[in-house]
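Next come the structures, one after another.
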Structure I
Amino acid sequence: MNQIVKILETTIFASRWVQAPLYLGLILAQVVYCYLFMVELSHLVHAAFGGKPVSETDVMLVVLGLIDVVMIANLLIMVIVGGYETFVSRLDLENHPDQPEWLSHVNAGVLKIKLSTAIIGISSIHLLKTFINAANIAEHTIKWQVVIHLVFLTSAAAMAWVDKLMNDTLLLQHKARQHH
């Protein structure tokens with residue numbers, strides 16, 4: 001019976017590798033985002049230097065779209081690198097000059113907070129684009145975007161608060177064990 005339990009535990013632990021193709025898929029999605037970024041950038045450059053007048057508002061909206069793509073790419077990197085490191089396998093990056101500083105202390109809680117912060121940033125860019133282009137957007141659409149952004153903010157604050165409570169509880173438990 002002990003051998004069956006050992007095989008079961010080994011199989012369960014090895015199942016984390018089922019996620020590896022998901023991270024490879026996210027890398028492919030990032031390649032697509034990079035391509036879309038380059039297409040949009042080429043449209044901007046062509047419009048700006050192609051002789052056709054471009055308004056400052058139009059340039060700003062395209063640039064905000066480019067920033068949005070970069071922020072989504074950053075979000076993808078956090079999910080790919082942080083998620084793989086947290087849930088699949090440690091990355092062998094000891095003393096690698098390009099190792100991100102945040103990776104040394106990543107865990108599920110830190111990853112959630114970083115992701116929610118990135119989502120708020122992306123939502124902020126969308127909201128800024130909406131406000132700049134408000135004359136061309138229906139009022140109810142603007143209101144819903146503001147409501148959704150506020151939901152993201154509230155969710156992030158709630159996650160941060162719960163994470164703080166959990167860390168405080170763990171710290172108290174650790175201190176209590178030291179005194180016994």
Structure II
Amino acid sequence: MEILFYLATLCLLLFMVLATYDGLYLHIFKFGLFNRDESIFEHKTHTVRAILFPLIVWFLFINETSFIRFLIGIALVGLDLIVLVIDAYSEKDSRSFMGGLPRWEYIIHLFSNAFHFSAIVLVLALKLEIIGSNIVFVNNIPPSTAHEIFTFVSVNVIPGAIILALLHFILMLKKPRAIWNSYRTKITCC
């Protein structure tokens with residue numbers, strides 16, 4: 001069981017690194033998808049996914065003793081999958097201004113989502129047990145160092161994820177977008 005916690009922790013961390021690079025640097029800082037008419041829908045799908053992520057972590061990764069919270073977490077994952085499909089479908093048109101999605105960014109998306117959903121699947125493997133022909137929710141996971149590390153990382157990714165979600169949201173609003181663009185033009189690197 002401990003190896004599942006270590007793997008889930010690793011997947012969560014790798015997802016956060018790739019998602020931050022992709023969502024903050026590429027989508028917001030470098031390409032400014034929120035500024036382009038053809039990309040605004042993609043920005044909106046990213047905003048929804050950015051809002052869903054800390055909720056998924058809260059309901060599915062951290063709160064372990066409630067079956068209702070577990071079900072809410074599963075429902076949020078289902079919603080996240082639907083938004084991911086919509087996002088992936090719209091990206092071809094969204095990136096027409098740059099000749100389509102670059103291959104290297106496509107690879108980042110593949111790995112980012114692979115780590116995201118791998119962490120979720122590993123958490124499901126920790127919280128569900130097959131007994132005979134039944135799938136049973138495990139509400140008392142024994143304490144261990146691996147579990148503590150996983151919980152620590154899960155709790156500590158939430159603030160950054162919330163900040164990224166808020167940034168995505170406020171950049172859909174005219175005045176905050178103008179302020180961001182004003183300051184962004186003063187940065188000449190990257």
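Laid out as a table, the results:
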{"item": "If FRET efficiency 1/(1 + (r/R0)^6) of positions 1 and 121 (r between Cβ atoms, R0 = 30 Å, to 0.05) is computed and equals 1.00, the structure in I, II", "result": "II"}
{"item": "Structure from which 0.60 was derived, FRET efficiency 1/(1 + (r/R0)^6) of positions 9 and 25 (r between Cβ atoms, R0 = 25 Å, to 0.05), options I, II", "result": "II"}
{"item": "Answer label among I, II for the case where semi-axes √(5λ) of the Cα gyration tensor in Å, calculated from the coordinates, equals 41, 23, 15", "result": "I"}
{"item": "Among I, II, which structure scores highest (criterion: relative contact order in percent (Cα under 8 Å, 6 or more apart))", "result": "II"}
{"item": "Among I, II, structure where mean count of other Cβ atoms within 10 Å over residues 33-40 as derived comes to 16.9", "result": "II"}
{"item": "Parent structure of the calculated result -26000, given that helix-only ellipticity at 222 nm (-39500 (n - 2.57) for each DSSP H run of 4 or more, over all residues; to 500) is the read-out and I, II the choices", "result": "I"}
{"item": "Given 0.25 for FRET efficiency 1/(1 + (r/R0)^6) of positions 57 and 81 (r between Cβ atoms, R0 = 30 Å, to 0.05), calculated: source structure among I, II", "result": "I"}
{"item": "Per distance in nm of label points 7 Å out along Cα→Cβ at positions 41 and 161, the highest-valued of structures I, II", "result": "I"}
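Here, each number is a calculation from the coordinates, and none is a lab measurement. Since we're looking at a predicted model, the values are computed, not measured. Cβ atoms are built from the backbone, for glycine too; each structure is taken alone.
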